[in-house]
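Please go over the structures that come below.
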Structure I
Amino acid sequence: MVLYYSASGNTEYIAKLIAKALDDECLDLQPRIKNKDYTKVYSEKPFVICAPVYVCEMPRFVSDYIKRLPFRGSRKVCYVFTSGGYAGMAGLLAETMTRRKNMISMGYAELTMPSNHIVSNAYPETSPEECRRRIAEATVGAGKIASAIKHGRRLKARHVMLWERLVIPPSNSFWVKFMMPSKDFYATEKCIGCGKCSRVCPVNNITMSDKRPVWNAPCAHCMACISNCPLEAIEYADITQHKEKYHIRKYI
C-alpha cells in the first residue's frame with residue numbers, strides 16, 4: 001500500500017506513479033489527518049510512505065499521524081520524499097520512527113520536485129522550465145524506485161553528515177515554533193467564499209467567517225491553501241503577490 005500526503009500535487013503525483021507500477025493501492029492521508037482518523041491500514045505488500053519535506057524533515061503533522069497509525073499485515077515500510085532539492089534528516093528521522101513502531105525499514109529515497117514554498121523570499125522561485133525538468137527527472141526516478149521496491153531491494157539515499165544531525169533538530173524546532181506564523185495570510189477580493197482552503201488545510205487552521213477564510217494557529221506552512229485556491233485569491237503579506245501559485249496540475 002502506498003500512503004501519501006500532498007499539498008500542491010508533487011507527492012501525490014509520485015505516489016500514484018509508484019502505486020501504478022507496483023499494482024498497489026494508493027491512500028491519500030490528508031482527510032485522515034484532518035479528521036484524526038486512525039483506522040488501521042492493512043497490506044500484504046510493503047508499505048510505501050510518500051511525503052514532502054518541510055524544514056529538512058517530514059511535516060510534523062504527518063509524522064505525528066504515522067506514529068499513531070496502526071499498520072497491519074506487512075511489517076516492511078519504506079519512504080519516498082519530495083523536496084525542492086534538500087531533504088535534510090527526513091529519512092533518518094523516518095527510520096527512527098519505523099524502529100519505534102517495531103516495523104522493518106526498507107530505506108528511503110529522495111526526489112527533487114518544484115518548490116511550492118513561496119511565502120519566503122529566502123527561497124528562489126522555480127522557473128517553468130525548471131519545473132518541467134524536475135518533474136520529468138522525478139518521473140524517471142519514481143519508476144526506478146518502484147522497481148527497487150518490487151524486487152525487494154532496500155532504498156538508498158545520500159549520506160547524512162554529522163553536522164546535519166547536530167544542527168537540524170534544534171533548528172527545526174525553533175523554526176516550527178517561531179517562523180511559521182499564519183497572521184499574514186489573507187484572501188483578496190477575488191475570493192468567492194468556496195471554502196476549499198479550509199477543506200484542504202490538514203491542521204484545521206482555516207475557518208470560514210461570513211464566507212471569508214480566517215487563518216488561525218498553528219500553521220504548517222504547507223501551502224495547500226495557496227496552491228489549491230481555484231481563483232488564486234490567497235496571498236501572504238506582500239511576498240506572494242507576483243509569484244506563481246504553484247500546483248503540479250499546471251505542468252502535467
Structure II
Amino acid sequence: MMTVTLRAAAADINPIVDNPLIEIPAGAFVFGRDDGPENERPARVLEGRPFAINRTEISNRQYGRFINATGHRPAFYANHPLLGLDERPVVGVSWGDADAFCRHYGLVLPSEQQYERAARGTKGAVFPWGEARPDETRANSGADACCSGDARDGYPMTAPVVSFADGASSEGVLNLAGNVWEWTRDLYAPYEGGHAAVSAGPYRVLRGGAWNSDRNHLTTTYRLAYDPEFRFSANGGFRCVRSAP
C-alpha cells in the first residue's frame with residue numbers, strides 16, 4: 001500500500017511524462033515595460049505567488065499521449081514531416097485544445113504574469129537569458145525582417161523542445177523565447193493605466209515569439225492578441241502550469 005501511495009504522489013508532482021514542472025518561487029518581479037509597444041505599458045513591480053511551469057513546450061509525443069487517452073482531436077500538423085516529429089513542439093492547436101490538455105493533467109495554461117515572471121526572472125530581463133540580443137545559440141527565430149523562417153540556427157521550422165540550453169531562463173525553463181508562440185489563459189486587454197483601445201475583442205494572448213519571428217518579437221514582454229478558435233497556425237503551441245492553492 002505504501003508503494004502505491006508513493007508512486008501516485010510522484011506522478012502528481014510531474015504529471016506530464018518527460019516534462020517536469022519547474023518551481024517558480026513567490027516574490028516581487030517586474031511586469032511590463034515603459035519603453036516598448038503601447039500594449040506593454042506601464043512597467044510596475046508585482047508581488048508574485050509561487051507556481052510551477054513545464055520545463056519545455058508540450059511536444060507532439062506528449063500531446064499524442066493525451067489524444068490516445070481522451071479521444072480529443074489531433075493537432076492539425078500531427079502528420080507533417082517536420083512539424084509533426086515526436087520531439088518538436090505541438091503546433092496547430094486552438095486555445096481550447098491547449099486548455100483541455102492542461103486540465104486533463106490537473107494543470108492550467110499560464111497567465112500572462114506567470115509567463116512573464118518565468119521568462120524574465122525577478123529583475124525584468126529583456127530576454128530569458130538576460131540582456132544580450134538573441135543569436136543562433138539562444139533561440140530558434142526567423143529572418144531579420146518579420147515574418148519568415150530561416151535555418152541559421154540549424155532549424156528551418158521548429159526545433160526539438162529541449163534545444164537551446166544557452167537560452168534557458170534563470171530557473172532553467174527552455175524556449176520561453178522563440179521556437180513557438182505559446183497560449184496564455186488571459187483574454188487580451190490593455191494593462192491598467194495603459195492608453196490602448198479598451199480591448200482587441202475576445203482574443204487570447206500569445207507570448208514568446210516563434211521560429212519565424214524577427215528578434216524584436218522575442219522579448220519577455222511582447223504580447224500578441226490571437227483568435228482562440230484558430231488551430232491552423234504552424235508556429236503556435238503551449239505549456240502548462242500548476243498554481244499555488
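Derivation of every value follows stated rules applied to the coordinates shown; laboratory data play no part. In this text the structure is predicted, and so the values were computed from the model without any measurement. Cβ atoms are built from the backbone, for glycine too; each structure is taken alone.
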Checklist outcome for this item: For mean count of other Cβ atoms within 10 Å over residues 76-83, structure among I, II ranking highest is I
Checklist entry - For which of the structures I, II does the calculation of relative contact order in percent (Cα under 8 Å, 6 or more apart) return 20? => result I
Item to check | Structure (I, II) behind the derived value -10500 of helix-only ellipticity at 222 nm (-39500 (n - 2.57) for each DSSP H run of 4 or more, over all residues; to 500) | outcome: I
Next on the checklist: Matching task: 0.25 is the computed value of FRET efficiency 1/(1 + (r/R0)^6) of positions 140 and 172 (r between Cβ atoms, R0 = 25 Å, to 0.05). Pick the structure from I, II.
Outcome noted: I
